[in-house]
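Q: Structures for review follow.
What follows is calculated from the coordinates using simple rules that are stated; it is not laboratory data. All of these numbers come straight from a predicted model, not from anything done at the bench. Cβ atoms are built from the backbone, for glycine too; each structure is taken alone.
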Structure 1
Amino acid sequence: MKIEQSENNGVVILEPDEENFEHIVSGELKDKILKLIGEGKFKVVLNMQNIRQIRSAGLGLIVSAIQTLQKKGGSLKMCSLHENVKEVFELCKLNQKVEVFNTENEAVKSFTG
């Protein structure tokens, strides 16, 4: 499993290349977010275009990342959610805790106003 990382206008974009979000919960994504915080990077977009499945452990990781970044004055935003993932977000009301955008560009622009 690999998480691509790039940066656009001071916003870090993380893009997992796995279809099942649970396969990355083991720590790689959490480690990346903690490393970013340590580097003083608090604006993060999680591009979910490759993710087709998500369960409770993955949802918990996202909530934890949101809270960790917010404590530092930052934010996690998401984009490109597959329909299956959108449905889970809506059922769990996670879409009320994190901003979700259709495209990566929209998510990045939302940080700069």
Structure 2
Amino acid sequence: MNQDKSLYQEMSNIYPFNSGVPYVLWISQKSGREKHGARIKVSVPQENKFLTFTVSTEPKLLSKTKISLNDINSIKSWIILNQTVLIKFFNGEVDTVQFGKKLKKLQ
């Protein structure tokens, strides 16, 4: 992945067997440097990059990609399913352990 690796050392990752999404998902807590709300990074090895999605009731893909529309919709569905805990984690209202316990797997 060609982006700053130190950024991803500060992020929590969610593997496909826990999310139900066919990619590794990444999220971090707010550092105070952001000029945006909660976002999810998605590791796409076949494109050697990370995609960025907003966390909201209507998630938006902020990156160009060649992954399938079905995969994009799966990621968006997972974000919607977990929106509340994703935002709480981003805002530092839950720790990593609580975050992991509250995440729901996409069926």
Structure 3
Amino acid sequence: MQRNLIIALVFALLIAIFAMQNAVSVTLSFFNYSFQTSLVVVVLGSMAVGALIMGLFSSLKQIKLKREIRQLQKKYSELKAQFSYLEDQKTSNIVEKNSLSKNNEDDDNIN
């Protein structure tokens, strides 16, 4: 996690240095709109928009993973309860079988 943060900070620093060294005025056109601004604003603005988009996708992935974790925890609890129930049934069947076995031995001893 810290490694990723350091890499991101170095990358951001390199982009900021690049933008500052290329601080010329540029004309941006989008459909019929046109305006002039500094290349620094364009580069840093593009970086910020890219970071926001990546953050959005990352947040959506985190929400999906949390939902999946909740579903798996619920399934685990259900399976744990079912296992416990089956273990109890197994134990009661063994006790019942032993009881029947003992009764059969007692009947054989009487005869």
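Q: Using helix-only ellipticity at 222 nm (-39500 (n - 2.57) for each DSSP H run of 4 or more, over all residues; to 500) as the calculated read-out, with -12000 as its value, let me know the right label among 1, 2, 3.
A: Checking each candidate, the match is 1.
Q: Turning to a different aspect of this structure: Figure out for me which of the structures 1, 2, 3 the number 31, 28, 23 belongs to, where Cα extents along the principal axes in Å was derived from the coordinates.
A: Clearly, the read-out refers to 1.
Q: Something else now. From which structure (1, 2, 3) was distance in nm of label points 7 Å out along Cα→Cβ at positions 11 and 91 calculated, if the value obtained is 5.5?
A: The read-out comes from structure 3.
Q: Of structures 1, 2, 3, which gives 11.6, 34 when Rg and Dmax of the Cα atoms in Å, for residues 19-74 alone is computed from the coordinates?
A: Comparing all candidates, it corresponds to 2.
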